[in-house]
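Asker: So, here come the structures, one by one.
We did not get these values from a lab; they are worked out from the coordinates using the rules stated. What you see is a predicted model, and the numbers here were worked out from it, not measured in a lab. Cβ atoms are built from the backbone, for glycine too; each structure is taken alone.
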Structure 1
Amino acid sequence: MRLSRKRLKKATDEGFTLLEVLVVIVIIGLLVGFVAPAVLRQLGGARVSVAKQSIERMGSILDMYKLDVGSYPSSADGLAALVSKPSDADNWNGPYLKSSGTLLDPWNHAYIYRSPSNRSGLDYDLCSLGPKGQDASADSTDAICNH
């Protein structure tokens, strides 16, 4: 009778030891340590790609504006001229964009628009400040601009 009680107690005494739980936690920690940086790098690359595509699309919209009005919006009018008619745009055929607020890049910074351009060979500058969002110059290494 005693032997069967010991067997019964061993069969019902199930669970994990502290060592097993710690090993699992270490394995999960290692996996997170290796995977998280790769995921964050991919996310950063995706935002840069979205910013470049948005600048290209807005460049096409600015070209349509120029076809209608005869010139690109001035720096004073900015990208808001694509949404609401500036006072000096007689042939304005917009709105060219549906956005009613400030146009924001993937890092939630406003796009920088200048016309005429500070760079040679371009009619205008359209830039995202990039992930840091600190330097407003088109020459900044973090800035993503039209070509």
Structure 2
Amino acid sequence: MEVILRQDLDELGLEGDIVNVAKGYARNYLVPNGFALQATPQNMKALELQRKKIEVKRLKGKDAAEKLKEKIGELVINISQKAGEEGKLYGSVTTMDIAAYMQAQGIEIDRRKIHLDKPIKTVGEYNIPVKIYPKVTGSIKVVVSPEQEQKDTTH
């Protein structure tokens, strides 16, 4: 079944794209949630009228994504966590931790766009890819260090 996307969806395509999906997926998920319209001749004509607006919106989005990519490329995230012998962390560093740190720095990125294969469980330096926009992927440098223990100097 052919549908017209009303917004960007990572797994399918960009706003205004005409994609072929399973009927059930379109009827039960995409159309009811407002992510897509059925590709009828009437909807196709409406799409053609909005094509220029969609293109301008895509260009602005891509420009903003490129600027954000440069900004996060310069960013180094230092995270201190309790670590045992041999640099193994007691917990782990997840995409939520990285997103929270970035938010504290004034950079708003959805944690689902941070591609971390598995949580970081050892001390070290990591380059983590971030999918900012379709075809725009940046990289964040994350440095995980052991938390320094406070020595008790009172007797």
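Asker: Once distance in nm of label points 7 Å out along Cα→Cβ at positions 77 and 101 is calculated for all of 1, 2, which comes out largest?
Answerer: Answer by largest value of distance in nm of label points 7 Å out along Cα→Cβ at positions 77 and 101: 1.
Asker: Same structure, new question: Can you tell which of 1, 2 yields -10000 when helix-only ellipticity at 222 nm (-39500 (n - 2.57) for each DSSP H run of 4 or more, over all residues; to 500) is derived from it?
Answerer: Only one of 1, 2 returns -10000 for helix-only ellipticity at 222 nm (-39500 (n - 2.57) for each DSSP H run of 4 or more, over all residues; to 500), namely 2.
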